[in-house]
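Some structures are shown below for you to check.
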Structure P
Amino acid sequence: MRKHRPRGVTLLASVVLISGALNILRVIQVFRTRDFLNELQNVSVGYMAASGLFWGGFGGILFWLLWNGKRNSKTWFWVFFFIYSAFMWLDRFGIAHGAYRGNWQFMLMINLLFGLLSYWILSRKNEKLFFGDENG
C-alpha cells in the first residue's frame, strides 16, 4: 500500500529539489561563462563547477529519499541542511571576497527560520509515520 505523503514533506522535498536544480544551473553557467570567470581570478572555475555538481547531486538524491519516505531521509536532510548552510556561509564570506556581505543579517534569519520550520515539519506525527517511525 502506498503511503500518503504529508504536505510538509512535499514542501521540504520541493525546497531540496530547487536547491539541487540551482546548483546544477551553477554548473551550466560556469561552463557557459568560463572565459569571463577566468578573467576575474577571484574563484576557481573548477571549484565552482565541482561544488555545483556535488550539491546538485546531493540535492537530487535527498529529494528522492524524502519524496519516497525512506527511513534514513530525515538524517540525511539534517546532514544536507547543516553542511549546505556551512558551505553557503563559507562561500559567501570566504570565497566571494566580501561581495555579498551586505545582506548577511537577512540571510542569517532566512537560514534560521528555514531550520526551525524544517524541525517543526519533521517532528510532527504524520511526518514521523511517513518516514517509518512507529511511535509517531
Structure Q
Amino acid sequence: MWKCRWSVPGKRVGTREQALLKYELTGKEEKLFVEHSAATPDTAATGKTVNIVVKYAILGPARNNEAKITEIRMLFTEREGWIKLAERQVIRNQGTYSSSYSFTVPEQLTRGDALILTIISNDKQTVETASPLKIS
C-alpha cells in the first residue's frame, strides 16, 4: 500500500494581479497555467520518500474569484503501468499556488525509469505536467 501525504492546503505564492503580469487573459476565459514541476529527489530507492511540487496559476474574470480545482498525482513504470497515487479537490482563489505531495516508494515497485504525472483541472480546462523519477 502507498504511504503518502498532501501538504494541506497548499500554499498561495502569488496574487491574481501578479499572475496577470505573467499570463495573457482575454475576455471571460478561465485559464490554468503550470509554472514548475519537480520530484525531489529525482532518484530514490524503494522505501524512500519522494516529494512532488507543482506550481500553477489560476486566472479568470475578476468577478469569479474562486475555482474548484482537482489535483491528481499518478506514477508510471513500464511494468506496473499507470498507478493513481492520490486525488484531491480544493477551492482556490485566483492566483499562483505551490502544491506539494509526498509518497514512499513501495518495495515491490520495479526499479528503473518512472514518470510522475500531475493533472490539474477545473470544470473548463485540464493541464498536465510530468516529472521524471529514477527508482533504484
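Things worth noting here:
- When FRET efficiency 1/(1 + (r/R0)^6) of positions 27 and 75 (r between Cβ atoms, R0 = 41 Å, to 0.05) is computed across structures P, Q, the figure 0.95 traces back to P.
- Structure (P, Q) behind the derived value 31, 14, 11 of semi-axes √(5λ) of the Cα gyration tensor in Å, for residues 11-90 alone: Q
- Of the structures P, Q, the one that -24500 was derived from, the read-out being helix-only ellipticity at 222 nm (-39500 (n - 2.57) for each DSSP H run of 4 or more, over all residues; to 500): P
- Ranking P, Q by relative contact order in percent (Cα under 8 Å, 6 or more apart), the structure that comes out highest: Q
- Entry that produces 3, 13, 25, 19, 13, 10, 7, 5, 2, 1 once P(r) over Cα pairs in 5 Å bins from 0, in percent, for residues 51-122 alone is calculated, selected from P, Q: Q
- In terms of FRET efficiency 1/(1 + (r/R0)^6) of positions 67 and 83 (r between Cβ atoms, R0 = 25 Å, to 0.05), the structure with the greatest value among P, Q is P.
- If log10 I(q)/I(0) by the Debye sum over Cα atoms at q = 0.16 Å⁻¹ is computed and equals -0.78, the structure in P, Q: Q
None of the figures in this text is laboratory data; all of them are computed from the coordinates on show. Since the structure is predicted, the reported quantities are computational estimates derived from the model, not experimental observations. Cβ atoms are built from the backbone, for glycine too; each structure is taken alone.
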